[in-house]
Structures are given as C-alpha cells and as structure tokens.
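Each in structure tokens, the structures are laid out below.
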Structure I
Amino acid sequence: MKINCTYKRFSWMVDITTLSTKHKLYEIVVSGRGIWTLVMIGFHTCGMFLYIPRLGVGCELDYSSDVSYITANIKQYFSAEDAAVFATGISHFLSYGIRPRSIKD
C-alpha cells in the first residue's frame, strides 16, 4: 500500500509491503525517500512491540498508532525525515486495526 507522509513542509510517498503475518508477528517493509527497512510488529501478553532487525532496536507499542510516539522511539537511529517516514508507515499499518490473535495461537 502507498501512503503520503508529510513532515514539516516536505512530503514523500511511503510504501508498505506485508511480507508475513504468521502467528503473532507481522513482518513489513517500509520504504520511502530512497531507503527501506524491515519492521517486525508483534504481540506479547501485555501488549505490542516493534522491532527493526537491521538496527537491533525495538520499543513497546500501543493500539493508538501514535506517529509521535513511534518517531520519538526511533529518531535516534534515523534522520528526522526518515524517522517520520518510517513512523508514518508503521502507524498507518497499525491503523488497520491489527489485534493479537488468541494467546493459544
């Protein structure tokens, strides 16, 4: 899916590709501004998490899809513009209402 990302006075297209939705883990590729990264979004008994394997970093997530929260947690690893691109893509993906499956899955 393609979405528009606006940061300050700039605008870019962001592409989100879903690679896998097995068990309680979503693997997506978020790309924009000529860069891309694999993002894993998963569930645990107390909520959700985001993990970027290439960087070895992750953070807790909630169901609100808050772009500012996601940006704040990844901006130390990317430029401000790239963090906004990735956060917008992740937030858009989360806004589709993904929820954990049964804990028995």
Structure II
Amino acid sequence: MTWLRWIWMTKFEPGDLVLITIIESGFTLCAMSRGESRGLREYSHYRKYPATLRSLGGTMVLVTKVTHNKLDQPLRYEILQGDTMYSCTALLADKYFIKLS
C-alpha cells in the first residue's frame, strides 16, 4: 500500500449511513456468525459460505465510532447492523462502503 492511498481514502464519520457493496469480482464483507470475534473479512458473495460466515453485501449499516492514528487518518470503524456491532478496517471500508447520507 502506498501513502497516496491514505490521502485519497474515503473518510466516514459517526452517524453516517453506509451501504456495504458487492464489488465486480463478487467479493463483499462477511461477518462471523458465531463466537466472540466481530471483525469483518472479505469473502466471495457467490460461493457457498461456511457455516460460520454471514454475508453483509447489500445491507445498510450505521458508523458509530472511528479510530484515528496520530496523523488523524482513519484506522478502524465500528459499525452497527441491526442490533450487532462489527469492527472493520479503514482499507476494507474504503473498498466496500458507499455513503448514503
């Protein structure tokens, strides 16, 4: 990753409503459906999911918290989908989130 990626990265603020997209290659963000981990990961939207993954492609989520580094660049987003909180890195958010509001 180059430093230019950080400069042009889309920034989201708490209270933003975003749509999790499915990119052209068919990948989207998936959540662990069991266990303590609430981190999101990339997975193919069209492949058969393991029992532990749930696709979030096409869903709307609310950004609730943004973690920044010392240079005020976003590192991690906390998002709310339904009644479940998830954590997503800024790189994945830049790739899969579209701001709606």
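Values quoted throughout were computed directly from the atomic coordinates according to the rules given, and no laboratory measurement underlies them. Computed from a prediction, not measured in an experiment: that's the story for all the values here. Cβ atoms are built from the backbone, for glycine too; each structure is taken alone.
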Q) For mean count of other Cβ atoms within 10 Å over residues 17-24, which of I, II scores largest? A) II
**Q.** Origin of the value -6500, where helix-only ellipticity at 222 nm (-39500 (n - 2.57) for each DSSP H run of 4 or more, over all residues; to 500) was derived from one of I, II
**A.** I
Q | Origin of the derived value 22 (relative contact order in percent (Cα under 8 Å, 6 or more apart); candidates I, II) | A | I
Q) Can you say which of I, II returns 21, 16, 8 when semi-axes √(5λ) of the Cα gyration tensor in Å, for residues 9-56 alone is computed? A) II
